[in-house]
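**Q** The data blocks that follow each hold one structure.
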Structure I
């Protein structure tokens, strides 16, 4: 588990503030950037500013020393909320602020908390989003930027409250067919076919997701007589990470759970339904050898892969 460290001023090297107040996947892939900072500047401190919902995605990342919550829908909403955050932020003379997205909020924060702001004006189309985030360091160093696999450091265990729901003596597989975008969601008929096929192979399917959309999707699956364990809206991010790490197998569309799955080391089957360039967000199979990416697959392709891979 990532532990926050205590630094005395005289012990500090460079201070990097990563401003990542966006969604789960966006925050997660910043970990390769964090690991590069730690590799190039071993004595540095990495401070992460994350939104309230995804603070634990930053907190449990490898190499992150301290996390500050920017509650953009609560106490830090609007101009006065931003001023309140800046006044309470203890590293207002940091060496670098890194904007993961260039927007007004990040600009103002960076100008008030750091000596220098790092950001990329134009994305190199040859880079994945993970590589793109790390490449910002080329502005301040000529050392090699490494495409590190992101790591989310949680315990390998089923949380106690799920011990009577998930039977680890059986074959289990995590399933996440819903995202924040309808064009990335797995069609219901495909999900029904996949669940039935997995059940016939002896798998307990564990459905995970968050929000009303996932809840409605699960209800529709039940109406189609699908058999699965429903964990929608039932876990924290850390608990989901622990379950993914313990079960070790995930089928997911392009959403935050996909990134969380491969970041804990689960064998992750990534389903992309939108047209290319899906590779911008897909995990690289060169550095994530436990992943497999499909673009618009049939259910037969997925089940054949599961059978051949013996997962």
Structure II
């Protein structure tokens, strides 16, 4: 019965506020650094989804859809996620980042960092607290989110662009069936090729194998995966969780026995549909669903 109710709950939130059109904002209005043209694919942006004012809790999340660094699952792992976050009072900013093979590292990370800086520097306008801005990534987007969680800075005070003054460290992270490794037996080869090219430098591979980059400064993290994931081995999440544990970073890992890759919120799966509820509980225990002080 509890699982059945969870399915109803998730399905109902997916339809919440569909009549509201999000605002799209270019992360660099005058052209992104390293842009190779003027096409839409050369212009990283965020779609802004804000909750109803009476529901808003003052927490924001940059959402990174997956797609192997070659495509973006923008609906299932972007818009649907944003609607769900809105339903629990959280503002969402769905990131359209640049992709391979046209773009390689560090462009994707720069896009994610810029999104975090942009939201943080405009936090008051979005009704969120500058210290309650997280990142959520799916599959290859999970690799991007874990990269942003392990490669960040405190901002660039001398920059002419005021957005660059803001720090790029997320305050928390959510990783859903993430790609994490870029070396070893658990690599998702397609994501590595799209991100790093055909013959990447070994030191670069190691630096972007994010289970090896966790430090005590890595933000608290929630992870979700399935044991039988045929695309991204579950060891990606397990190794990252163990690295968080070694560094005493608060973390929660949920591994389900069955389930394919790319399930999103899994609203029609009787077993997996409970995982967004587990995530909401984790956010609540961390105080992120309580209204932030004004």
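Just so you know, all these numbers are worked out from the coordinates, no wet-lab data involved. All of these numbers come straight from a predicted model, not from anything done at the bench. Cβ atoms are built from the backbone, for glycine too; each structure is taken alone.
**Q** A value of 0.60 was derived for FRET efficiency 1/(1 + (r/R0)^6) of positions 80 and 264 (r between Cβ atoms, R0 = 41 Å, to 0.05); which structure in I, II was it taken from?
**A** So the calculation was done on I.
**Q** Comparing structures I, II by distance in nm of label points 7 Å out along Cα→Cβ at positions 160 and 176, which one has the largest value?
**A** When distance in nm of label points 7 Å out along Cα→Cβ at positions 160 and 176 is calculated for I, II, structure II comes out on top.
**Q** Suppose you compute Rg/Rh (Cα atoms, Kirkwood Rh) for every structure in I, II: which one lands on 0.94?
**A** II
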